[in-house]
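Given below, in the form of structure tokens, are the structures.
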Structure P
Amino acid sequence: MTYTNILFERDGAIATITINRERVRNALNQATIGEILTALREVEEDDALRVAVITGAGDKAFIAGADISEVRELSSATDARVMGERGHQVGLYIAQMHKIVMASINGFALGGGLELAMGCDIRIAADTAKFGQPEINLGIIPGWGGTQRLTRLVGSGMSKLLNLTGDMISADEALRIGLVEQTYPVEELSNATRELAQKIASKAPVAVTAIKQAINRGMDMSLVDGCMHEAALFGNVVMTEDAKEGTSAFLEKRAPNWTGR
């Protein structure tokens, strides 16, 4: 597949999707969203790939938001809703993928950029990164998950604060409130991202997928139903070849050889 707005690179079991619109701080237009979806499908369908990393080109921005020129040109509420639904497709697709998708946030993650990051499974950031949902300053609201994903990550009060003020926060504050999982000095982010991706890629693929499914689906269940869902997944995973290999390798004091079955 040839891409215009992103770079798609493979390195062993890891794929890197780089939003490559540095001239506009990697702002997301509809064409770029389509390419991201295509690249994610490519990752999902390639058995050799285990983890995808999404990042931004350059040293200024991860993704500075949606392409406002496209928003301004919308001529009807129906067209705007279609744009919103199109953006949601990325996060919803990531949620049902078997593979893990990480956001490596190397700069500004604002509006649609933060929403894309929040749709990923794990977020790590440079200590210089900035975060925010500034749509309120344009007289609009988030359309790609800013009111929903942010609330689930940081709670309703903090979500209202960030969405209603449009203020930016630092990487340290994002870490404190649970918006990102780890932060690193900017010069260490690339290596830290790769190390974490490689660590996850080295785990048993079936178990990785089951853990992702248990967490994602469990968030929408009661605690009792979530625990029963986990028990059902546990029962299925324990019967896999990878589970037999993993337990045998532990008892035999050797490294496991995962097959993904």
Structure Q
Amino acid sequence: MAYSSDPTGSGTAVRGFLPPQNEEERRFMRRVEELCTLAERRGIPRYTGFLSDREQSLAAAAANRAQVSSIRFWGGFEGAERRVLCIEPEDAWQEQPVACLHLHAHLAPGAQPPAHRDILGAALGLGLERVCLGDIRPDPDRPGEYYLFLLEGKADFVAANLTAAGHIRLDAQRCEEPPQSALREPERQLCQATVSSLRADSVLAAMLHTSRGQAAQAISEGRVQVNHVPLRSAHDAVYAGDIFTVRGSGRYRLQEIGGKSRSDRTFILFYQY
């Protein structure tokens, strides 16, 4: 990233914990708090379904409120996005809440492999809820090979019944150790821009290559979330690490906030998922 000689940027600022925003989030925190208390009282492990990063933040706050520290988040591999909250009191046995399935797509010559949404849709089509399913990782070295992380209790059912994604036939079987090629983070193409301020509409306009007015309209229409929380105002400040989800456009991560340019604009780095 380009930096000016003036290092006065807000690159060190990070977003703090955002309290629950609605009754659904408050209920979620109460359920997690009750689960933590029950696990500690009985000395037995308890596990949730797969949680989004927003839910993980709320769950960690609920565990802290319950004064329970014997927790961890696990999605089947280091760096997983969707993860299970594992509440494991000291001296209690530990279970393996997450299983992995290797999916092999039978591709005809020249056929395109199923996309992430195709695999996810096929699994949900079996009647599963989203909390049963974690990350889906394609193997970039072997087109048509995927690794689906899911709750242990659903693994055998999915292995027996997930036979197709769209018109493409699938084979599914348990996998103890996925290849590292499927688990490493994909290379992201970083984009650099300068913004007049760290307001949401200014940063979003840079990401979408559009005007601030159009970015503000998307926000006012309720089409933008930051870290899975609806963005309320175009004036809201944004921080390094924020993830923007824009309905109809995709997801973007504000990777880094740099210093100031000579024209007093702020450098940012971002990428699209």
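Identify which of structures P, Q gives the largest calculated value of mean count of other Cβ atoms within 10 Å over residues 43-50.
Structure Q comes out on top.
P, Q: which one has distance in nm of label points 7 Å out along Cα→Cβ at positions 27 and 83, as calculated, at 2.6? Walk me through the numbers on the way to the answer.
Working: P: 1.0; Q: 2.6.
Checking each candidate, the match is Q.
Out of P, Q, which structure matches -15000 when helix-only ellipticity at 222 nm (-39500 (n - 2.57) for each DSSP H run of 4 or more, over all residues; to 500) is calculated? Don't skip to the end; give the middle numbers.
Details: P: -15000; Q: -8000.
Of the options listed, only P reproduces it.
Once distance in nm of label points 7 Å out along Cα→Cβ at positions 35 and 123 is calculated for every structure in P, Q, which label goes with the largest value? Display every interim value, and only then the final one.
Working: P: 2.4; Q: 1.7.
Biggest value here belongs to P.
Between P, Q, which one scores greatest on percent of Cα pairs over 27 Å apart?
On the way: P: 39; Q: 51.
Structure Q comes out on top.
Out of P, Q, which has the highest value for mean count of other Cβ atoms within 10 Å over residues 59-66?
Numbers: P: 24.1; Q: 18.9.
Ranking P, Q on mean count of other Cβ atoms within 10 Å over residues 59-66, first place is P.
Can you spot which of P, Q the value 0.65 was calculated from, given it is FRET efficiency 1/(1 + (r/R0)^6) of positions 147 and 171 (r between Cβ atoms, R0 = 25 Å, to 0.05)? Numbers along the way, then the final one.
Values: P: 0.65; Q: 1.00.
Of the options listed, only P reproduces it.
When relative contact order in percent (Cα under 8 Å, 6 or more apart) is calculated for each of the structures P, Q, which structure yields the highest value? List each step's numbers first, then the result.
Values: P: 15; Q: 20.
Structure Q comes out on top.
FYI, it's all coordinate maths here, none of it is from the lab. All of these numbers come straight from a predicted model, not from anything done at the bench. Cβ atoms are built from the backbone, for glycine too; each structure is taken alone.
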